[in-house]
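Please go over the structures that come below.
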Structure 1
Amino acid sequence: MLTERSTAGRSVSPAQRVEIDAWLRRRDLAPRLRERLEMVKAVALGQAVPQVAQWSGRTKRTVRHWLRRYAQGGVAALADAPRAGRPGAADAAYRRAAEGALGTPPRTLGLPFDVWTSARLSAYLAETTGVRIAPGWLRALLGRWDSVCGRPKHTLKHLQDPEAVAASVEELAAAACKSGR
């Protein structure tokens with residue numbers, strides 16, 4: 001059993017510390033894996049297990065568990081186990097198809113609209129990939145993929161005659177003066 005001043009910290013070699021630091025610099029690191037690596041690094045730097053448990057918000061038993069797992073299998077042992085349940089339908093091919101569609105104006109794909117909405121994109125991807133994902137879930141996936149999803153703002157400003165608009169503004173200003181406003 002590991003003691004409060006775990007020997008796991010002393011058994012982390014300089015090469016392992018460099019590996020841990022490299023993992024912690026990654027931007028795509030899952031938050032739970034990052035937390036576990038920070039626990040290992042803190043103990044390796046001399047912090048006691050109770051201190052690590054306090055700042056991490058975990059129990060001492062949990063901290064010891066992850067230290068043991070790291071000692072047995074390295075960084076790979078700190079990753080989450082696969083979750084139960086049906087695998088996600090939006091795999092890498094679906095993501096590439098979505099990104100390709102978003103990067104292409106709908107008219108060039110022969111579609112009768114100018115702007116993608118989540119419902120339109122969902123229907124198009126269901127037709128092209130064979131995978132049907134609800135528009136609401138597609139919006140959530142787009143958010144995870146750092147794509148912006150917003151509502152189109154339709155305007156007729158490009159159809160207005162600038163001279164007629166200026167004349168209308170003048171008429172409104174003159175009417176406001178006559179009414180005493």
Structure 2
Amino acid sequence: MWAPRSRSETFRRKLAQVVTFTVLAVLVGSAFAGEQLLTVMGTSLPAFGVGGGLVLLLMALSMLNAQVGGVRQTEAEAVELEQGQLTGVVPLAVPLLAGPGAISTTIIASEAGGLVHRLAIAGCIAGVCILLWITLRLAHVIAVRIGQTGLNIATRILGLVLAAIAIQTMAEGLKELFPGLSG
């Protein structure tokens with residue numbers, strides 16, 4: 001669970017803020033500088049899509065088993081969160097919420113237009129982040145109401161959806177990297 005129910009309201013509020021602002025910064029940064037950053041690193045958007053899809057698939061497989069998994073959260077990160085160290089950047093903000101799929105989608109959507117287009121995308125990201133903040137603020141209430149079994153069922157269903165998204169992301173990246181695959 002992202003913030004144990006035993007945590008104070010202040011801790012949960014601060015964690016929701018850190019996660020939301022991190023997601024906002026990563027995705028808006030990707031909208032304005034993502035493609036240039038990939039170019040500097042010597043990689044392409046299709047390669048990023050394949051790699052990101054693979055990371056998403058690993059996360060989805062652990063979700064199908066209702067487990068956290070090492071891709072989503074290492075043992076050290078879990079210990080930090082349990083000790084009350086307020087990071088929230090890993091694994092909640094990156095790679096779960098602002099992960100490879102969201103980043104590559106943002107970069108692809110942003111490359112199609114100019115400044116006004118990118119500002120519109122940034123506005124959409126901000127709107128989604130407001131919804132994210134509300135959801136994170138209500139997460140402990142939702143968790144109590146649906147219980148552990150409900151959380152496990154939701155995790156497995158969403159893991160299946162995430163697996164499909166991961167496969168699609170990898171397939172699209174592979175088609176661009178290897179055009180002969182699509183013919």
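Here, each number is a calculation from the coordinates, and none is a lab measurement. Because the structure is predicted, anything quoted here is derived from the model rather than measured. Cβ atoms are built from the backbone, for glycine too; each structure is taken alone.
For Kirkwood radius over Cα pairs in Å, which of the structures 1, 2 scores highest?
For this comparison of Kirkwood radius over Cα pairs in Å, the top structure is 1.
Work out which structure the value 1.05 belongs to, where Rg/Rh (Cα atoms, Kirkwood Rh), for residues 51-90 alone was derived from one of 1, 2.
Label of the source structure: 2.
helix-only ellipticity at 222 nm (-39500 (n - 2.57) for each DSSP H run of 4 or more, over all residues; to 500) computed as -26500: which structure among 1, 2?
Clearly, the read-out refers to 2.
Here FRET efficiency 1/(1 + (r/R0)^6) of positions 67 and 163 (r between Cβ atoms, R0 = 41 Å, to 0.05) has been calculated and equals 0.00, so which of 1, 2 was it run on?
For FRET efficiency 1/(1 + (r/R0)^6) of positions 67 and 163 (r between Cβ atoms, R0 = 41 Å, to 0.05), the value 0.00 is produced by structure 1.
Using relative contact order in percent (Cα under 8 Å, 6 or more apart) for the comparison, can you identify which of 1, 2 gives the largest number?
For this comparison of relative contact order in percent (Cα under 8 Å, 6 or more apart), the top structure is 2.
Compare mean projected area of the Cα convex hull in nm², for residues 19-58 alone across structures 1, 2 and report the one with the greatest value.
2
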